[in-house]
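Listed below are the structures to be examined.
Taken together, the values in this text are just the output of simple stated rules run on the coordinates, not laboratory data. Computed from a prediction, not measured in an experiment: that's the story for all the values here. Cβ atoms are built from the backbone, for glycine too; each structure is taken alone.
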Structure 1
């Protein structure tokens, strides 16, 4: 599997697994089993957040990685209102308990809130020095926000943002900016929400030409860009295997031209999209 390098030299698979909406009303045992299957297939980066199911997703992930911690690159995220000097250590301790681990490999600010970025960075650095996290990063921050980090930008491991064929605004400036910093981007919802995108005529035509599902083409589009980690969520074995198979799908110039025609690249700065 293609690997992506973080600024500190650590390598992770370009295709990981998300856990949004796990631990809510679904079968937790089945969700954990799906995540374990993903680990078996080499998708060893697992992303979660304290927000997902109000901790429920972290509990599912903890169940999934039990006995396999050394295989996993574990990512979680803190609520903006918990990202202060006083609250972040408490939120982090709760996440560690739900995940049943002693350290999170990458801890992200989920989105920007009222806590000053400098205060959040200081709290993140304290947790890193203390050994509760190995590195920190951000999510849903635009170029101006990243610039505001100042010298601390060099220590920011990633920016996790919405990016798929329907949401391409980040291609105008955010992706190039992160690439210039040597900082990978994590793409959440890389195949959209399973609605209009997967019904698009151009996407389906490309999929038919390759004999694959439209979702696999959408995922291959994201995986085809250097320095990007995709974290699709799959809660059943069929979808997990389909995601894993997308790693082997190489889109042609014709494929990309048709997709660009159907989903044009941005020609100007756009507000950062998020869900």
Structure 2
């Protein structure tokens, strides 16, 4: 069953709630935004949530406020990183709440992952085809987000998140639940040999059974391959100790559904960004 479920009320942001988590853990809010329900103008229409794409900053702030209000978090708690397709993970403390909220300069710099155990902090990350990764340890009450394009994937940002949760909060990988959100699918993500050489290095380091290899990529004409970033990240999570039954994985492809999603590849690089979010609600 698809874990990211469409929710939309007229006049509010259109959202994909991570429904199994929202049902199982009443203190957690988690999901992924669409492009619907904001105030931005073309080519960022309408719910662009990132400053760096060239949109009017005032529109971005208005969109962020609309999202925070819709999901029931204080706007002042919006926290984000300045993503660089790397593998750095920031541990977000109470005094860090609000970093990156209304400008790029105050965000965690050179950071593609965020993790916290502070209730009320809203972690956010931005996408237009890359893979959003969600993490939650219900035993230690820790939440995390990671942004995984192909570089972050082969850099094993998913494993780095698991290791950070272990080191900083004493999490056990077997207790962690994870989710892989809407992103470009293997149906649309054609890559060249530069990318595939790095993928093969990853699979040499983390070998899979031969029967699993087609799940990761399929060669096509011209020396290219169709790459499945979602399954690669799932593979890394499992190698990091997360139980396969603890991983939710979406079927949504951002490139296939431009009515719902911004897609960097579909729209030639000039487009807005969706956001993943996760937070522990204050009681």
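What the table below lists for this structure:
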{"item": "Label whose coordinates, when relative contact order in percent (Cα under 8 Å, 6 or more apart) is calculated, return 23 (choices 1, 2)", "result": "2"}
{"item": "Origin of the value -7000, where helix-only ellipticity at 222 nm (-39500 (n - 2.57) for each DSSP H run of 4 or more, over all residues; to 500) was derived from one of 1, 2", "result": "2"}
{"item": "Ranking 1, 2 by mean count of other Cβ atoms within 10 Å over residues 30-37, the structure that comes out highest", "result": "2"}
{"item": "With distance in nm of label points 7 Å out along Cα→Cβ at positions 22 and 174 derived as 3.2, matching label from 1, 2", "result": "2"}
{"item": "Ranking 1, 2 by mean count of other Cβ atoms within 10 Å over residues 54-61, the structure that comes out highest", "result": "1"}
